[in-house]
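Multiple structures are listed underneath, in structure tokens.
Bear in mind that the values in this text are calculations on the coordinates, not laboratory data. Remember, predicted model here, so these are calculated numbers, not experimental data. Cβ atoms are built from the backbone, for glycine too; each structure is taken alone.
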Structure I
Amino acid sequence: MLPLDFEHTFPAGTYERFLVDTINGFDLSRFENCEMDAGGETPYDPRALLGIVFLGFSTGTFSSRRLSLACVRDIRYMFVGGGNAPEHSTICRFLEKYRDAIKDLFTQILYIADNIGLIDYRTIAIDGTKIKGNASRQFTGSIADFESKRARLDAQIKRALDKQKESDDTEEKQYWEAKSQRYAKNRKRIDSFLAQAVERRNEDGGERHQSSTDNDCRILKSREEYLCGYNAQVGIDVGSGLLLAAEVVDLSNDKRAFPVMAEAIRAAAPADADVGESAYLADNGYFSPDTFDYARGRDLDVYVSDRSAVELYEPPGNAKARIGSKDCRMESMDDGTVVLVCPGQLRIKASGKTRSDNQTVYRFRVGRNCSTCRDCAYFARCAGLNERAAKEFQVDERAVLGSSFMERHRQKLHSEPGKRLYGKRMSSVERVFGHLKANNGFSAFLRRGLDRVNGEWMILAVGFNLRRLFVLTNGYGK
């Protein structure tokens, strides 16, 4: 019953006013006036739609239908949207059309933060999280799984039709008729998928499971469960807590994600920001030849946890894991040769190298009856489990060639300054994921397809940085 006074409700110092002022300062040359809803006459100003979307994604409203509804019920959206109330379809078309342009706004925010001295780029943390996709687990599997499911549906359809014929009761006939229709619908869905499906492979060469709902989804292992979703990555400036990069990678784990994120950070950083001099922090999921080969080639200062391997250098205790090449380290000899040092401190020379799965590996072999192995505390979990005459370790060629770099990394990581620096990683990355998932309630992607999901993750990153920039520039602490 009272007239709305936006100047009084949203004065300077409120997030909504900050959001409007920041969007007004953006370079929106890549945007055009957006089409109106069906039957409309005047197109929407892109600033209005950006304000609605960024307010929603930074405060926990991600659905286009809910954003559209909020524009007529929530005074915050009325203010940032300039009183416009676009339909959900208009919002969806806007996000689809300007996916790349919104990514450019992410870079503009970094330029703003850099110009006012909020980002120093001295320490950067990289991490990833598994997020569910908009896909059905019921219709996810290998091609053989789909063919098997189709055969089972054929049997279920036949059984339902037989039951329908045998029954004299009208209600029971309707029950089995509904079942047969549902089975037939699922079979048609599988037929459509198999008609255009091609076999796809994982990074390790195994067959990749596919989804008829969203074929870009991956079967990923999270801490709690296996899920059908995406591997979402972020790069964070530890000093300010701002995101420097946000990418969804088509990888089942983080082993090959470091080069992707490092390149994304370099591409988004202002021209005068030398990210090549930054210290990069990452957890043990990134401990791989891909990471160190990339870092060695560009002389990056990396701190990648090797805790999963270091634990095996401690007394065995109740550990049950087998000893493998990842638990060993490389060491250069005086004559220039490289040896493999196992957890039992046995130095093993390379017996040769082979190439398989587009990868060259060195082979390090030790006799099963080696006296040193017999007296080793790790024997039961290493050579003792091998029924062959020798225990063989296979090591990626890049790990052998970069052994001196990895050894310097290990010494640096476990030094006191290295431990203090690496200790900043967890508080930086977990704050981001905790805010997005727990505070804002983002638990699953709403869009389908890697490109659209990447766009959705980028909007989340822009929303997070806008919120973070507001906190830093208004003196609310870190």
Structure II
Amino acid sequence: MRQSKGVLLPPIPAGPVRRGDVYRALRSAVLDGLLGPGERLPSTRQAAADYGVSRGLMEEVFGQLSDEGFFERAVGRGTFIAAQLARLETSANGNVRQHSPTSRGPSRRGLIVASNAACREPETPVAFNAGVADTSEFPWNTWCRLQARAARDLGHAALNFVDPRGLPDLRAAVAHYLGQFRGIRCASRQVMIFSSAQQALNAVAVLLLNRGDAVWVEDPCYLGARAALELAGGTVTPVPVDDEGIRVEVGLRRAPKARLAYVTPSHQYPTGVALSLERRIELLQWAVRNNSWIVEDDYDGEFRYAGQPLASLYSLDSHERVFYLGTLNKSMFVSLRLAYVVVPEELIELLANIRTQMDGFSPAVVQMTMTLFMEEGYLSSHMRHMRTLYAAKRKALVDGLAPLATRGWTWSGNPAGMHLLIRHRRGEYVRAIAKASPLELALLSRYRAIRAQDDGLFLRFGALDPESLQAGVDELADVAIKMSKRAGQQLRD
């Protein structure tokens, strides 16, 4: 009986045949299941004839695949596809996964954290998802010139490690800026530079929280903050927000011994209200009395369009219980990746050590460019210009929404920020508008921990050009009025 010459070998690309071509073709055939466990391969002499190559080349390929465990060679019997490959399953792209009786997907904790996509920004700003900075008026040529100068001044030092606390010159510039614009007196050594406020909050939460510690969080709240606090092991205690900000007395009832409180006092996210002075004092007194911490996220504190920026919690704190978070990404442009925290002195080095376990440090050239931009007065000029620009956008938005004020819609009068939340007592009506409108409208209910009867639409307008903003507000008002009339007719019927 004639002995089998083995399976047919897979084809290889036309042209001169190289060793790597033969190796990849045979390995892929095994991983894709075209050559199955136990199948007999032709001899190296036959394989060489099939491929039109030398027998020596085939001996090298068979030898390598045998060493890697794909082939089994038995003297006098031939070469076979390894039987152990029956325990492997193949994926569409040829990657091999060890078969397991149970799923090897993400952890339950990982799924919970990953389900929160609040920190992901849309690639294209449209009405009304545009909460990032408007870069149409940014002095790009000036920035490029300063960046080139920063690179020259730093020289090879730009290629080395950077202090995880940030460049000393930038920390000094930020401290000076905070004193001028926010009335915050701090030493430059207390300023730490991060890539974003989100990263800073993650680091601060890890520093301050033990697993299971109670944390006061505004309700509704920025979901990225809630994610950071939960990721650090904290137990979030939602504390409702009214027209004066976080209700401290409710926090005292729900978790009087909370380890930390996270607040956005100047322009609450997302409602837009400002924390009253009385509540600020209550919050600080609680922190001192309970030896607790406060994280003050002043994410857009520079953008107040009437009068001076509100006094920060940090500036009222005489017991070093407040961490003050700010970001330059909101003031400048989103890809800058520079934020800062003002840290109580005793915790600076500990927080710096935690930073090294994240991304280490922010690039030196970007930090030095930002330093020059601040020191030479460009940031001050840019901020004044952007305040005027955003104020005009906010006015256009409010003016366009004016017809809705007589139909039960309300919004905060706090003249600040790059977003506006409009609310209505009939939650089902609001949700119907969000569903019917072609606009990108985030619902207030998404930011709540505890359900409520009312709902709202979260309108982010920062990066919108005037034409897109006007078209968006006209579309929103039109849909809301039509649905309001329809609902009124249904009630009369």
Top of I, II by distance in nm of label points 7 Å out along Cα→Cβ at positions 11 and 227, largest first = II
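Determine which structure produced the value 2.3 for distance in nm of label points 7 Å out along Cα→Cβ at positions 283 and 379, calculated from the coordinates; the candidates are I, II.
Numbers: I: 3.7; II: 2.3.
Source structure for this number: II.
Consider the structures I, II: one of them gives 3.3 for distance in nm of label points 7 Å out along Cα→Cβ at positions 219 and 395 as calculated from the coordinates. Say which. Let's see the in-between values first.
On the way: I: 3.3; II: 3.9.
Corresponding structure: I.
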Entry that produces 35.5 once mean projected area of the Cα convex hull in nm² is calculated, selected from I, II = II
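As an exercise: distance in nm of label points 7 Å out along Cα→Cβ at positions 123 and 179, calculated from one structure in I, II, equals 6.2. Which structure is it? Provide the component values of the computation, followed by the final result.
Numbers: I: 6.2; II: 4.5.
Only structure I yields this read-out.
Thinking only about distance in nm of label points 7 Å out along Cα→Cβ at positions 51 and 355, which of I, II has the largest value?
Numbers: I: 6.1; II: 5.5.
With respect to distance in nm of label points 7 Å out along Cα→Cβ at positions 51 and 355, the highest-scoring structure among I, II is I.
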remark   = Taking distance in nm of label points 7 Å out along Cα→Cβ at positions 27 and 115 for each of I, II, the highest value is that of structure II
